[in-house]
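Visitor: Multiple structures are listed underneath, in structure tokens.
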Structure P
Amino acid sequence: MDVEILARIQFAFTIAFHYIYPPLSIGIGLIMVIMEGLYLKTGNKDYEILTRFWLKIFAITFGIGVATGIIMEFEFGTNWAVYSKYVGDIFGSALAAEGLFAFGLESTFLGILVFGWNRVSPKVHFISTIGVFFGSMFSAVWIVVANSWQQTPAGYHIVGEGLSARAEVTDFWAMVLNPSSVDRIIHTWQGAFLAGAFMVLSVHAYYLRKGRYTEISKKAFKIALVVATMVSFTQLLSGHSSADGVAVNQPAKLAAMEGHYEKSSPADLYLLGWVDNGNQKVTGLGIPGGLSFLVHQDFKAPITGLNAFPEEDRPGQVNAVFQFYHIMISIGMFLIALTFYACFLWWRGTLFNKKWLMWLFSFSVILPQIANQAGWFAAEMGRQPWIVYGHLRTSEGFSQEVSANQIIFSLVLFMVVYSLLLVLFLYSLNKKIKHGPYDEAKNALEII
């Protein structure tokens, strides 16, 4: 197999596996802040017990997230040396800011958060919970800033030519606030909040189905439901804003997301479908002119299609981009409907009487994860063939000295190690859930 394809597969596998955990950490961190804040405000010990319980799950998730994230930094040097040299100044600035503002904040407060129960005052412990939560959010900021710069470069100039070319920062804040970064940061945060909220909803829906920890689970479920309802709806708004930005800055990606080929014509908005790239047509259910309306508020406004670009400058896997994008949208709309319906039942006082709904929430934890992964795949595959949009092609960015056999060997090794980590994570998570919040409260120092 081609070395470039293998290098892309390896990086896609490692980052997709890693991306299971940081969104959970951020989302669970938000829920812990709310729970501990309610404990300080009301003095109700149930909220303290819930915070202690979810802290254990947060610690497991955070630890595996850190371990799986380190690998990617080595991959930049081994598999993507030309790319690393090209973006080194840009990424160096962003990742240095991450170390200063994110890891510094997290490491300062993490020890207090985990081991500070009964050693510091409740207010100090609450401040540490907030500190760790904001640290995880800031970490996401700088990673998304670096990735967004690849999508919409700004605040730089190019030094050198050919393999010696590299981008240098000329305006740090223009680089940080590049045209896509703010929308993508907000959208990523919201995806993380949903991942954490639905983890909490899933666990406590399971307890409610089994008749365990009923009263405390109702409190936790309501907290997570409020977060999930608000975020699922507002994510629709941030997603629309992000798509508007894609229409302006990456029109080929937008065309691939909706399978639109004509150079300049009104574009349909597909609810589902299948793209035949060879015949340049989409078979599916769509709204005529719907994409034109969303972008320009006019059903007849023209949208730039894939045929407006040279074939070598278009995304190669149009149907894959289309499918991943629509999977994300479909799950997002389902989560909005599910959470709003649950809130309606809460208002009527019948929320916890619906066993089928608790069953559905028990398994819904997987949906935000799928949506997060699908969204990233759509964004990254839609950027192709560029690794830095409009400047450096993916085919030019990988290491010339790495062989296919070396990548295959390391990929298989990563698959084995990551499979073991996944088993460890699921085993530890299952153990904590089976023990329950009251058992966890008996030993605040136990982590795993």
Structure Q
Amino acid sequence: MLNVGFAETDITPKIGSTSPGAFQKRVLKEIHDPLKAVAMVLQNDATTLAIVGIDALFVTSSIVARARRTIEQKTKITGDHVLIGASHTHGGGPVAPTLGSDDDPAYVALVADRVAEAVEQAFRSLHPAEIDHGFGHEPSVSFNRRFLMRDGRQVTHPGLRNPEAVHPAGPIDPDVGVLAARAPGGELLGVFVNFACHATVVGGPGFSADYIHYLRENLRRHYGRPHLPVGFLIGSAGDVTQVDNMRPGRQFGEQWADMIGMALAAEVAQAVARMEWKSAATLRAVRTTVPIAVRDERDGPFESPVIGLGSGKEVDKIYERERALLAKERAEKPVLDCEVQAFAINDLGIVTNGAEFFCQLGLDIKAAGPFPAIWISSLTNEWIGYVGTANAFYAGGYEPRTARSAKMAPNAGQLLVEAGLAALKKVRS
């Protein structure tokens, strides 16, 4: 018998808290929309799995460790069976120190405790259910932000219709992954969505879940369920945003976020409508680590972009500080044990890492993986910064520039691809 439970808790920071995700410190003075931790718990006769999506820029290993300890105490769900992924909203709370922002220990503790609370509530609400998964296809709202330039270098966000930009330097992933549950023969209980695009749309002075908020609201209107749980796991979006650099016009703000939310919600609803519901599920999980070196010291001037995101003298000063901070981290721990987790839910495989993972790397896993349907859940269970292709590491641009947010060795992407495929193979057998 299959049992499923959903729950959500509030992780909205206090007004006046900082919001990470920018070069400079940002203090937000209003709440545009509430931030949530959404949990889905699945249980068969032998196994219980918990999936949690949080509206946050990152999730750190300390948050995950604290949440897993509490979850195991309250529910007996082992930590290996708990997946916690951040949506990467740039309107989130102070969960980690990065660039111009610091974390807030009180908020970090709150997030961990609210994640555990969501899982416990979902566990306590377990009841018979049917599930299925499917994919939508939405190629029109996300764009690779890195471009091959006419001098051979690569630039992140070179500017709208820059004549020196030849073409995007990487792909997008248009898959809209959907995992849904309903009461036997009846009402939809909740959904989880997987999509690869930076959550950098809303902006402004308020905390926000970004386009994920509008995805939720559009689905709730569609199903007539104002409190329908909608969880979100971000895919391989390290180099993918909502900005089409080949077209003019401002691609930010509430209306643009609502447009993205509507487009994704339409694909989710179509996928749900096509589902063939199942009252039983094979559930498996594995969690492992792969040792990856922190990168060696690099030539600072070489890394500084000439144009585009991350360029300019003021930004160079920020990166000077970042390099010094990273040098201390490297001295203390030159090799990191990076977590990779895989879930099997019938013939859906979900594989995780803690990186801002480049899209091509995720597509490689999907192409080579042993499941007919695969989700990449990046920024999950920890945060290890940008991990791109080896080519991007040397080609330049914003993402590979050395900082605490871009610290892994150039072979990190390959190692995570191989570890992800090995983990998927274990849960498929």
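Visitor: Given a value of 0.75 for FRET efficiency 1/(1 + (r/R0)^6) of positions 10 and 130 (r between Cβ atoms, R0 = 35 Å, to 0.05), calculated from one of P, Q, which structure does it belong to? Write out the running numbers ahead of the final one.
Guide: On the way: P: 0.40; Q: 0.75.
Clearly, the read-out refers to Q.
Visitor: Let me ask something additional. For helix-only ellipticity at 222 nm (-39500 (n - 2.57) for each DSSP H run of 4 or more, over all residues; to 500), the calculated result is -9500, so let me know which of P, Q that is. Mind dumping the intermediate values first?
Guide: Values: P: -24500; Q: -9500.
It traces back to Q.
Visitor: Computing distance in nm of label points 7 Å out along Cα→Cβ at positions 290 and 362 for each of P, Q, which one ends up highest? Each step should come with its number before you reach the end.
Guide: Working: P: 3.4; Q: 1.6.
Sorting by distance in nm of label points 7 Å out along Cα→Cβ at positions 290 and 362 in descending order puts P first.
Visitor: Can you say which of P, Q returns 22.1 when mean count of other Cβ atoms within 10 Å over residues 170-177 is computed? Numbers along the way, then the final one.
Guide: Working: P: 15.1; Q: 22.1.
Matching structure: Q.
Visitor: Suppose you compute distance in nm of label points 7 Å out along Cα→Cβ at positions 210 and 234 for every structure in P, Q: which one lands on 3.3? Intermediate results must be reported in sequence, preceding the final value.
Guide: Numbers: P: 3.3; Q: 0.4.
Value 3.3 for distance in nm of label points 7 Å out along Cα→Cβ at positions 210 and 234 corresponds to P out of P, Q.
Visitor: Identify the structure, out of P, Q, from whose coordinates mean projected area of the Cα convex hull in nm² was calculated to give 22.5. List each step's numbers first, then the result.
Guide: On the way: P: 22.5; Q: 18.5.
Comparing all candidates, it corresponds to P.
Laboratory data are not the source of any read-out in this text; all were calculated from the coordinates shown. Here the structure is a predicted model, which means the values were calculated and not measured. Cβ atoms are built from the backbone, for glycine too; each structure is taken alone.
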